[in-house]
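*Asks:* These are the structures, in structure tokens.
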Structure 1
Amino acid sequence: MHGYSIGIFPMAEHRDDPDIFWVDPRRRGILPLEGFHASRSLRRAMRNTRFEISYDQDFAGVVEGCADRADTWINAEIRDLYLALHARGQAHSIEVWEGAVLVGGVYGVTLGAAFFGESMFSRRTNASKIALACLVGRLCEAGFTLFDTQFVTDHLLRLGGQEISREEYHKRLDAALAREAEFNAPPVRSPQDVVQLMTQTS
């Protein structure tokens, strides 16, 4: 948690690498909470989806889903450390369900009014996008001011992600750490509820 508070985050080279190293990018990815871009197709998918959303109901399953890929930085120690943070109430997940099957999700760490996004996964079309949209809605309702994505991918750019300098990131991080937010405070929202809230505030 001290590492997050000073702007660095842990990674491993691959799942079988026993070593963990700290990363401090010169350019940092963020997703501005007021600038999240939900396309018409995503909004339509959220209105029509049969997916159900939960929060912190299967954190381990989300971490395992994120690690279930050919190239992953989540080794056994990182997995265990995030499970420990979750048990302490400092790491959270959003789960996407198709019936009783976990088909997508996202997880990260909270500190002050900052959310440090770690990873997400999808086993169905739009599952990770819907998870991310529901996460953004929760962070806005709960009073968070910074959504750190570490890096920016093409996927995140299409959703409103930005890349900022290390110096600018530290300014935003310091401001977020001076505030308080409670991840579990807002009620559970369905994808339909979230897209309705987006429409009301856009």
Structure 2
Amino acid sequence: MSAALRLVLERGLDNVRIEDISAEAGVSPRTFSNYFSSKYEALAARHTDRAEHQVAALRARPAGEPLWQAITEATIQAWERHAGTQPVTPEPERLAATRLLIEEPSLQAEALKLAFASQREFAAAVAERTGGDPERDLYPHLVAATVSAAVQAAVGHWLHADPPVPIVPLLRDALRRLSAGLPDPSTQGGA
């Protein structure tokens, strides 16, 4: 997935083939196909990996920790894990390239498919923490969907902030507001 992203950011989505990604990653196209069905899936795999880590991190949080604190810390941990050695505030060129990628309809479809799949797992982890049943209870699914929406909103804000800002404080702020019940900022003294 890193090779796919690197090539697409350098060349543009339409100028990258599975063979190019395979060569960049040092694997055969057949090996690539064992893991991904398309270059779009390879590009979106980072989201799958992050979502899986978020679920695992939520399950690993202390049992007595309040739910929204556990969710926030698990989410931040998953995002920080993927930040690696990248700067806290990315370069404008990388942000511009990432914006182009997320506006690609084929990638949006893949990301949406992955988001729905990851929400089911996240809802199951929430149900475990709250003593609910993910097959019968609405609450874990509402939490999973709203956390996903909050992350998407924070990422959208991050991608278009001028000047660029770090993602982690945006994620914390979005989840803090969500856990507070999304109070009206006009009555709270700030947006």
Structure 3
Amino acid sequence: MRLYSDFADHRARQITADVIAIVQIGLWVWLGVSVFTVVNSLAGFGQQMEQAGAGFRETMTEVGESLGNVPLIGGGIRVPFDGASQAGGALEAAGQSQQDAVLQLALVLGIGIAALPIVMILVLWLIPRIRFVRRAGRARRVLESAAGVDLLALRALATQKLSAIAKIDTDAMAAWRRGDDRVLRELAALELKSSGVRIQS
């Protein structure tokens, strides 16, 4: 399997397109990761809220437990501290929820920003490259078959531009019928060139 054309100018264009496509994919991945990082950094506020809520809840629980052991008034004085402890727990849960929401948003934005351009690049670059590799492979197999040159010459007569065929022979069809080896090879070479394959002399 050959990834690139046998012809230098075509091969240079293919390599250039490959490098540009890979660099662009890398840039879009970098941009997606950067957006994810920036947006996810907003979760710092949620972390602070969660830590503050956890600290407040623990403090109020400890105070409530300590005052709850005071004889006579312990049971009644503990109630407001238990309520404050629950409020701290709610603040802690809100901080965690904020972090989860920011993470989801960061993932959606990061992947969304990178995915669509990368898919477009793959459609415009990778699919034609795969088609080229398959077409070149088929052309090589035909060339290596017993009647390969003859078949390729006939295909050139059917598909190539008349001006290109006329440069090979003004009556190329008659030359093909009588099996003119020079004309057959030049027609086959013309057909193979469109597939990026050079006929061996």
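Only the coordinates and a few stated rules stand behind these numbers; no lab work does. Since the model is a prediction, treat every value here as computed from it, not as a measurement. Cβ atoms are built from the backbone, for glycine too; each structure is taken alone.
*Asks:* Taking -11000 as the value of helix-only ellipticity at 222 nm (-39500 (n - 2.57) for each DSSP H run of 4 or more, over all residues; to 500) derived from one of the structures shown (1, 2, 3), identify that structure.
*Replies:* 1
*Asks:* With distance in nm of label points 7 Å out along Cα→Cβ at positions 130 and 154 derived from the coordinates and found to be 3.1, which of 1, 2, 3 does the value describe? Working shown, then result.
*Replies:* On the way: 1: 2.4; 2: 1.9; 3: 3.1.
Here the read-out was taken from 3.
*Asks:* Kindly point out which one of 1, 2, 3 the value -0.73 was derived from, the read-out being log10 I(q)/I(0) by the Debye sum over Cα atoms at q = 0.11 Å⁻¹.
*Replies:* The structure behind it is 3.
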